[in-house]
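Student: Input: structures, listed below.
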Structure I
Amino acid sequence: MSTDRWADVLAGGDVDALAATLHRDVVLVSDGGGRVVTPLRPVRGAAPVSRVVSTAMGDATGRTLTVEEVNGRRAVVVRRSGSACAVVMTEVDGGLVTRVWLVLNPDKLVRWHARR
């Protein structure tokens, strides 16, 4: 599962299609910085992780997803009206996503806002 392909699945907004890309033992770690509601503990399992990620993606209206380098890795950057609202990094093994890092902390997303 490439980051580009995963971005396409995220953009589609289909929870079942997203779950199909995840290993059954996938682990998601999120960072809301105390300013955005996110799970405080790691989330485990394809169904719960797909629900958290889908909820974080929100409505597709006005949303753009791009694949960019983040901390030396390819990641999906989600923006609304040019402002970053999420960065999602994954680890893949055997063609399935095994780990997801979901950054929703507004303080950490500032550097990902689109340059105007």
Structure II
Amino acid sequence: MMELDLFAGIAVRDLDRAVGWYDRFFAGAESFLPNDREKVWTLAEQRHVYVELSPERAGSAMVTLFLADPEPFVAAAARQGIEPVHRETYQNGVRKFLFADPDGNEIGIGAPPVDGEQ
């Protein structure tokens, strides 16, 4: 299997507003500013999400992060005032919590079926 690094980019209209939201959403994640148009959050080794000031493309991203246990992440987001706009369980038991950033970009938190479900 190949070694994999991931940089998932999300275009935003207002960098300061987006950084505030994503700082709360990814609370505790290491982050850095590579330049005056982007901010990067490191979610796991060699796996990053970044926002980039690009008003003409903002609001169209669809990113899903898959976690073995999403409940702590969803609860932490709620403590930061960020609630899912939609929760869904697919026919195969896979769960998805859908969040929307201030520009309407969709950030999903996916999870495997709960033991015993499918």
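Just so you know, all these numbers are worked out from the coordinates, no wet-lab data involved. Just so we're clear, the structure is a prediction, and the values are computed from it rather than from any experiment. Cβ atoms are built from the backbone, for glycine too; each structure is taken alone.
Student: Of the structures labelled I, II, one was used to calculate relative contact order in percent (Cα under 8 Å, 6 or more apart), giving 30. Name it.
Tutor: Going label by label, the one that fits is I.
Student: Could I ask something else about it? log10 I(q)/I(0) by the Debye sum over Cα atoms at q = 0.12, 0.20 Å⁻¹ was computed and gave -0.37, -1.09; which structure, I, II, did it come from?
Tutor: Working: I: -0.37, -1.09; II: -0.45, -1.15.
Here the read-out was taken from I.
Student: Related question: I have 1.4 for distance in nm of label points 7 Å out along Cα→Cβ at positions 13 and 101, calculated from one of the structures I, II. Which structure is it?
Tutor: Value 1.4 for distance in nm of label points 7 Å out along Cα→Cβ at positions 13 and 101 corresponds to II out of I, II.
Student: Which structure, out of I, II, was helix-only ellipticity at 222 nm (-39500 (n - 2.57) for each DSSP H run of 4 or more, over all residues; to 500) calculated from, if the result is -5000?
Tutor: Checking each candidate, the match is II.
Student: Once distance in nm of label points 7 Å out along Cα→Cβ at positions 77 and 93 is calculated for every structure in I, II, which label goes with the largest value?
Tutor: I
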